[in-house]
Every structure is written in structure tokens, then in C-alpha cells.
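Pasting the structures here.
Derivation of every value follows stated rules applied to the coordinates shown; laboratory data play no part. Keep in mind that this is a model prediction, so the values were computed, not measured. Cβ atoms are built from the backbone, for glycine too; each structure is taken alone.
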Structure 1
């Protein structure tokens, strides 16, 4: 399933325009280009599902298992004190992109989170992605 009107389908899946952390036949993980915190990763199914009410059970499970694995890798790679994992459903719940996705956001005791988002350059995103990828290779679940 593909939706030409969806920015994730069009830019991330079809055009490969992202700093990727992980890709397989069903799930893709990439750096958020306007992160809340350095290391903010998005995990999405490769097929287009709008939200949790729409996603296929098998793909949901595969996506969530990858969220767990990547969250562990982010924590190890960036030496975080914690991780926020979030998933919004519907515009009223602050879902901006209507393609099921899960946010993995690193958190630190020493730093108050700034919910304002600014775009980061691709090179910086790829540098952080590389750190996470190195740790991801060691994470087994």
C-alpha cells in the first residue's frame, strides 16, 4: 500500500530522502528532520496505514518490536537517561503526518526538553544515525 499524498510514502519510502537507522521489507526507521532532541527517531511501517486503528496486526507487532530495539540502541549510543516513546492518532491528538509512526525521543536529566522543533541538516542527522546504527547491531530482542 502506497499513498502519493503522504509525505512519508513519497519522500521517505519512495525517494529515500532521509537519514536511515534501519530498513527491511516491512519497517523503516529514520531520523526526524525536525527533532525535539538529538537522536529523535521515527519508526514507520513501509506500507501506508493512517493510524493505530488502521494498521495491520502483524505489521504493528513488527513495528513495535523494532521500536524497542531502536530505543535500546538510542539509549546506548547517546547515553540518555531515558526515552520518550510516543504515537499520536488523529489531528486532534497532534498527528501531523497521516501515516502510522512512532517517535523515539532521547531524554536527559540535565536538560529540560524543548518541544519547539527546528529542521536539522542531513549531514548532522546522518552522523547521529551512524552512532545509533553501530549500537543497533549489538541489540538483540
Structure 2
């Protein structure tokens, strides 16, 4: 399970770093819009970089859990991070009840369809796997 999460987070980090470099792969489907097509979010490159580094940190965290990296974190940091990660992604899967998540109202935009089909289920999967891993390590 740890290796699956490592790979998912690494792939997501690479996509975000690609956007920082000016790439457009998946960008239009990744940003929520109103029904009129107006962007709800207008992230800057620095925003994508911050998210990319966070995702990279999460991937390294699961490499440590997989015992590929022998980096010792204080047990409290490992405990908190082990619960923060699933919390972030479960909350993302639930969403904001308007544009994002399983309970969104705006469902039929390009983002809305991609979110329903891919993004929210992926976030739910990450949340569930992260919780299972955390419970195994307690």
C-alpha cells in the first residue's frame, strides 16, 4: 500500500511541477469552473510549486513507511503526518459542496465530470489507503 501511495504522490507532484514549467497536461480539466466556464481558482506557478512540494513530501513520507528510505522522524511528527494526509484527501473527496468533491452541485462542467470520474475517487482511495497504513503502524 505504501508503494502505491508513493507512486500516486510522485506522479501528482510531477504533474504539478510540469505546470510550474509551463506545461498544460491536464490543466484545463484540473481547475473548477462555473457553469459559464469562468475559473473558480486561478493558481499561480508558485501555488503549483507549493502543492508539488507537498505532494513530493507525502511521497517521501510513504517511502519512509515502506522502509526504502531510512530517515527517522520523531514519532509525533510521523503520527501527525500519518493522520493529516488522509484527512486532507478525505476532505477533498467530500469537497466544498459547490464545485469540488462527491457532493458538489456544479457537476456538468469539464472539471466537474473529471472530478466525479477521477479526482474525487482518487482522493477517497488515497484517504482510505492512508488510514489503513496509519492503523497498521500504531
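For Cα Rg over 2.2 N^0.38 Å, which of the structures 1, 2 scores highest?
Values: 1: 0.98; 2: 1.10.
Looking at the calculated values, the largest one is 2.
Looking at relative contact order in percent (Cα under 8 Å, 6 or more apart) for structures 1, 2, the greatest value goes to 1.
Can you spot which of 1, 2 the value -9000 was calculated from, given it is helix-only ellipticity at 222 nm (-39500 (n - 2.57) for each DSSP H run of 4 or more, over all residues; to 500)? Label of the source structure: 1. Tell me which of 1, 2 gives 1.4 when you compute distance in nm of label points 7 Å out along Cα→Cβ at positions 24 and 56. Structure of origin is 1.
Taking distance in nm of label points 7 Å out along Cα→Cβ at positions 32 and 104 as the measure, the highest value among 1, 2 is held by 1.
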